[in-house]
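So, here's a batch of structures to check.
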Structure P
Amino acid sequence: MTMPSQGAVRALLLAAAEAADRAVGAMDRNVRAEKVGDGADGEPTTAVDQAAERAVFGVLAEADWPLRVISEERGELTLVKGPDPIEVLLDPVDSTANAILDLPVYTAALAAFSGDRPLAAVVRNLATHQTYSAEGTERAFFDGRPVHCPDQSLAEAVLAFGPIREPFAQQALLAVVARSRGIRLFACPSWSLAAVADGRLGGFLGLGQKRPVHRLFDVLAAALVVEAAGGVVTDHEGNGWQVSRHDLTTAVTVVAGGRHTHGELLGVLRELMAQGG
């Protein structure tokens, strides 16, 4: 069987995310929070998670090539049987809490691979219907328009943070506030990270030395978009993530930005770690 093009895989992921958007938009907001089970990651599955996942599965199951999904809610599932399946990592709703509260930042995030090779990624804001996407490792888009990550200084950048639970993250927040244009907290890591791809946000920090705060599901699709746009995504020490995409529970730290911003952010974090932060 011929391997589909990266464009064909991206088109499939876009259609799946749009289906999740329609399914969630059609829900009565009063029932979004109903617990319907427990996810493969050990966290509760709500009605909104389930509705988005079912919609995505319905589209992916129509693929013209072997396809396997690793979903935050249902774990690993073969949707289209065959040899050497394309593998899709799926977070049906990133920031379920925002979806339940009707705060307009929550996403469906999908990343597709052939072996270890990224084919495509999609991060769709299910509230605003806007979409970041990547085709392969060198082309990134916002609502279908090509985007590139600008190389700005930290002083020019508006940054987003993940949860600020540990002293290290709190110290980093204070240090970065003093050196940047400002900070935003959206409680949706996939969207906060993806927005680095076109400079809407200059960088993203998701920190936690003792307890990292973002599982791979939260950030992988967005990281692929940022990297395809020319940005840099690493852990807080400047290294790549060493977590299997089959791992539903292990968390990672995130430092992202254009090359200049990313380097300055790592410099701030290294200063804090040298001081015992």
Structure Q
Amino acid sequence: MKEIIIGLIQMQFINSETAADKERNLKKAYEMIEHAHRLEVDLVCLPEFFSVGSWISIGKPQQLVEPFLGPTNFQLAKLAEEYSLYICGGSFPTEKDGQIYNMGAFITPKKIAGAYVRAYDRPEYYTLGFDFPIFKTNLGKFGIIICGDIFVPEIARGFMDHGVELILNPTMNAVMYYERFMAAARIRAFENCLFVAQCDPIGYHPAWGEMLGGSTIFNPEGIIIESAPLNKEMVLTAKLQPSLTIQKVDWQTGREFLHTALKSVISQLTFTEIRC
């Protein structure tokens, strides 16, 4: 991975009931992407459901659903090209083959590279996906999950097995889950020796309470590089440096050692039940 500057868009959104509500959220998101460009970031990430907020809890208005290749992702692609940015497009309710997904787009300065879909939890609200693309860019190898996917260790381990160096996690993290998300993100970074960037919004979820922000970026030791203050709209930036050392060992060498060691241990594990 190259040395890059990442920007997490910690935006305050409203829970959209109408197209006008959605447009207000989109306008703010696009303005904050422009601000990220002025901060000279290479890669920017939006939060989960950034255009609609708590769309689920207010009745899932059908008029706010759009196709993957629709106006929102086309506009994000236009901004990526204009600002020469890579964009992790958070997620929004997306229709595909007659199903609604919690889906986002990874966008390069040249194209919409691919889609990623939330896999864990909430199957009563949208169709879950189980395919995890790995985006191999000129900057590095990135994997993207959505919100609760951070609680599934096998996803992050699969990314590590395929050489991913940074996991992006756009969330809609609320106060009742905040500490759990922080702990899970730290562990996923440490146990897989990779960067994890968690992008949290500001708003209100009728079921889960206040969404306070607190977006955070962890290094491969599970140590916080940068963390955004609560209840403050901002673009949180951090420089990710591949030249870092972990316990006096080069990061990439350490990653290779960890991967080999884990494969060796996991392949030989046995579990024996002893009646006591």
Structure R
Amino acid sequence: MTTFNDVESGVCQGEKRIDLSCGLTEFPQSLLQYADDLEILNLSNNHLTTLPDNLPDLKKLRILFLSDNDFTVFPEVLAQCPNLSMVGFKSCQIKSIGEHALPKNIRWLILTDNQLESLPPSIGACSKLQKLMLSGNQLRSLPHSLSECRNLELLRISANQLDEIPEWLFPMPKLAWLAFAGNPCVNLAHDTAPSLTPIPWHTLSIQQELGSGASGIISQASWQGEQDIAVKVFKGKVTSDGFPQDEKKPPFMRVTTRIW
């Protein structure tokens, strides 16, 4: 991890990536001295609420991570960043996105675990958009203009307030992953779902990690000292695919769907 002193002193010259987490409340203007090289900037786990108007001076910036900060509004200055294609605002407090705030070249937009109630219709102009993560917000509907994002491959809208899944989503030509668990339109099935027998944690022996994904970490384990099993430990109360309880349903109840 880069330190604030490293950034201030100029020792990061030539670096294409900078990771800086040190309780920032303001964007460090000293980062602009790296404009000729910087492509990936990770300022997650700080206390930022705004971005400066001169952020587009980082003309090579492609990827910007700002998760776990204190933003309440999606910064409109991002629309002026010419090469920005991936933006992450996971677990902030964003309530709104302005009509002209989205970068035109955006491919990945990560807004998991915020407070969004709506999306701007202008999202339909993001023709390069491939992955859109919106789980854990307060969305009640999706703008029909989203159907114009013909390159969309993945859409995560779990754990919102959607009363219906728009029919125009299903014919989208490249959409291969759609996660919508934890919305009112599917929660009616909870009451009729068969119950599963709890397994006490002390009967498990966790061994080596097998892999990890958006929602948790999978490990090899043994149950009651005999049976080999896999155990998934969730990373939080809300993940990219919704609530952990939605993944505890029997397979036929799951509503994370691949569309082929």
Discussion item. Matching task: 16 is the computed value of relative contact order in percent (Cα under 8 Å, 6 or more apart). Pick the structure from P, Q, R.
Written reply: P
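With FRET efficiency 1/(1 + (r/R0)^6) of positions 3 and 115 (r between Cβ atoms, R0 = 30 Å, to 0.05) derived from the coordinates and found to be 0.40, which of P, Q, R does the value describe?
R
Every read-out reported here was derived from the displayed coordinates using simple, explicitly stated rules and does not represent laboratory data. Being a predicted model, the structure only gives us computed values, none of them experimental. Cβ atoms are built from the backbone, for glycine too; each structure is taken alone.
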